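Just so it is clear, none of the values below were taken in a lab; they were calculated from the coordinates. Computed from a predicted model, the values in this text were never measured in an experiment. Cβ atoms are built from the backbone, for glycine too; each structure is taken alone.
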Structure P
């Protein structure tokens with residue numbers, strides 16, 4: 001496997017920014033988008049449960065309907081691809097059984113051999129004290145996926161803008177999520193920056209490494 005070197009990584013991360021103005025005429029090529037989708041799929045999650053779904057909203061009418069519930073941020077309608085991250089509203093024994101079944105099939109392990117792992121998850125997230133915070137736990141997994149997606153996009157030369165400035169309740173209504181077991185957490189617009197986006201050339205405002213990274 002070819003190795004990305006440190007300067008290339010840092011160059012990509014310095015190049016990226018939360019894009020405010022997208023060029024609506026530029027579309028992410030199918031092959032590039034396919035790789036970014038796989039970035040979402042390959043995101044690591046707690047227990048491997050993958051308690052989320054990623055909604056790719058490409059219908060122009062749906063995007064236009066979401067715009068008033070996104071603080072009027074035009075990225076929603078002008079970007080090439082718009083992803084809404086949704087998280088499980090609760091974790092059930094069925095969710096765990098699904099993971100055990102998938103693990104058994106992919107790794108060729110008898111489901112019975114995975115019973116201790118199944119019981120551990122159920123005792124922790126389904127019936128244990130953490131069950132009350134399962135929606136919050138699932139939402140955190142979405143942010144892991146969001147970070148993974150944005151880093152991969154930067155490495156592929158694709159612009160992105162994470163968006164918490166949305167109304168999750170209205171998103172749930174418009175995307176027919178009510179009753180599905182999923183709720184809106186955050187969104188991300190992806191595409192290519194417009195030439196007139198003044199934010200593209202602004203210096204990044206970050207604290208010094210010495211303030212943020214501590215050796216203990």
Structure Q
């Protein structure tokens with residue numbers, strides 16, 4: 001019969017994203033088939049605040065029909081009314097593509113985004129993205145109560161409130177406990193999931209997107 005996992009063992013399963021000092025970003029690989037990888041970074045706080053304000057002010061276009069999430073509030077997030085903010089995000093995304101692929105983006109660089117406002121009990125099941133090249137997620141607000149949930153009750157697998165990436169070639173996975181401002185870029189076919197949290201009175205806000213042209 002399985003036994004509960006210790007806090008130390010749960011901590012060992014979960015990555016706290018960190019930037020490598022000489023690179024300025026984080027880079028993660030599965031144990032096997034190392035071509036499967038993830039780039040992480042952290043946005044400046046002022047840019048996170050501006051993006052969060054913009055996302056929450058633009059909740060007119062329900063986007064659930066395009067998404068896998070079991071989440072009641074998911075909205076397409078356009079930037080036509082905020083060209084300067086779009087340029088800031090354009091520049092950041094372009095640099096992360098350079099970090100990930102080692103190539104500059106072109107004048108045709110193109111992406112679209114949506115906002116997820118996740119409440120207790122909601123989650124993203126295991127899925128991959130289609131009809132795009134790269135995908136990304138940026139956490140605009142994660143209360144600390146959500147980040148601490150996976151410690152209790154103790155179970156054999158850390159999942160609550162965490163984002164997990166699955167290898168397509170082995171049982172290996174990479175599990176992250178993101179903070180407000182954390183960003184992840186990955187290949188569109190990289191299967192991933194986000195676990196539910198259960199703390200009442202809080203919500204998690206993320207901005208996600210697909211890159212369709214480099």
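Supply the structure label, taken from P, Q, corresponding to percent of Cα pairs over 28 Å apart with the calculated value 25.
So the calculation was done on Q.
Here distance in nm of label points 7 Å out along Cα→Cβ at positions 94 and 206 was calculated and came to 2.7; which of the structures P, Q was it taken from?
It must be structure Q, since only it matches.
I have 4.7 for distance in nm of label points 7 Å out along Cα→Cβ at positions 6 and 54, calculated from one of the structures P, Q. Which structure is it?
That value comes from structure Q.
Out of P, Q, which has the highest value for distance in nm of label points 7 Å out along Cα→Cβ at positions 78 and 198?
Evaluating distance in nm of label points 7 Å out along Cα→Cβ at positions 78 and 198 on every structure, the highest lands on Q.
Starting from the value 1.9: which structure in P, Q was distance in nm of label points 7 Å out along Cα→Cβ at positions 14 and 150 calculated from?
It was calculated from structure P.
Computing helix-only ellipticity at 222 nm (-39500 (n - 2.57) for each DSSP H run of 4 or more, over all residues; to 500) gives -12000 for which of P, Q?
Traced to structure P.
Comparing relative contact order in percent (Cα under 8 Å, 6 or more apart) across structures P, Q, which is largest?
P
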